[in-house]
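Below are structures written as structure tokens.
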Structure P
Amino acid sequence: MAHKTFISYKYSESRFYRDQILDALGDDAVFYKGETSDSPNLTDTTTENIKNHLKQMIYDTTVTIIVLSPNMLQSNWIDWEISYSLKNISRDGRTSHTDGLLGVIPPFYGNYSWFISEINHPDGHVTVSYNEELTFPIMKANRGNQKPKVYACPDCQSIDKLSGSYLSYVKMEDFVNNPSRYIDNAYDKSLNADNNYDLTKLL
């Protein structure tokens, strides 16, 4: 099932990957509500005008895709966009839906090691850890926040990569091969988000 999506990303680093995501969506890209290469340039407008423009795009969406990048913390907008997408905003007698969140990890520098590390456990399991120091506090707060917490492996206390966090991370190559799987998962979690996850919506 197609969902209305918004992509949050650092323009100078990730517009190429934004376009890759849109290409992967195929016909479902018509449901995309965010910026494209044809969007107007708002660089010289006021902060309030930019916010209003973003609000119009995000309000009607159900899944926000975050493109991670090495310098995303320099963005003035990504964390604000995430926060707005999680809030229930009332407008004209209608209240917006809390968006599902999905983080897509591109292969900067030719691989994923800038953000992903593998951990070998004594029991033979291999888990991954993420360089979350490169992400915003609102992103960190929505990781590993399933309630109650369910461990995929009780011994190494690893969580399921999709259900264990409200904000799941996926490699770009996995996403483009099956975007519906990950977008549907993010949307499905949003349907009962406040009961199943300890959500952080504010900056």
Structure Q
Amino acid sequence: MPIDMQTEIISRVARHSRRAVRNLLAVVPPLARSAAVPIVYRNLNIHPLTVHPRAALQRYQSLMENCLASGNLQAHYVRGIQQYFHHQNVNGGLLHLQIAAEGSYEKAVYLNGVIMLAKGETAIGQAMLDTLGWRQSKKRADRCWKRVKRSLHGIRVTRLESYMTAYRNTRETIACHRDNIHERCDTCYYYKKLTKFVYMM
């Protein structure tokens, strides 16, 4: 079988999980030579690490570096969380989150959006959250927030002063449902998303 065809097969399997790739290589060992290539790492599904980014702080270093070098969006999301929150490297973390968001990785789109709101970059944050179609249905964005919170579980999230400044400034403009986090209209939607991020609700 041609090498490029082998790589295509492995790449498609990689979209399911790392375990699926390991199982395939266990059954057909000769395919291993076609597995360690950029397209496979770019498509490799590393969902478990997006759920627990802390797990990749000390382990999976080679895997993460190969995935990052190949443009794997999940890897950029994981590294973004590690850098922004755990290492408090704001610029480095945002760079990775932006790469993942620009690739339409939903959790990165949401997280980058609320971070922009919290940094006072209101127009950018709102535009990013708008891509999740909340005016048609809030379910997609709400699902993203639940998954982002799960990713952040166990990671110390520092409440920066800039967050509080943005929160207070935004709160002053809200006259509707200000103290009801569950009631969200077109006017207070972004404020509620900012509130949930600042207070990790």
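Read-outs throughout are calculated quantities, based only on the coordinates presented, and are distinct from any laboratory measurement. Bear in mind the structure is a predicted one, so any value in this text is a computation, not a measurement. Cβ atoms are built from the backbone, for glycine too; each structure is taken alone.
Observations
- Entry that produces 15 once relative contact order in percent (Cα under 8 Å, 6 or more apart) is calculated, selected from P, Q: Q
- Highest-scoring entry among P, Q, by mean count of other Cβ atoms within 10 Å over residues 47-54, is Q.
- For helix-only ellipticity at 222 nm (-39500 (n - 2.57) for each DSSP H run of 4 or more, over all residues; to 500) computed as -17500, the structure of P, Q it came from: Q
- Distance in nm of label points 7 Å out along Cα→Cβ at positions 95 and 191 from the coordinates reads 1.9; which among P, Q: P
- Given 1.1 for distance in nm of label points 7 Å out along Cα→Cβ at positions 7 and 183, calculated: source structure among P, Q: P
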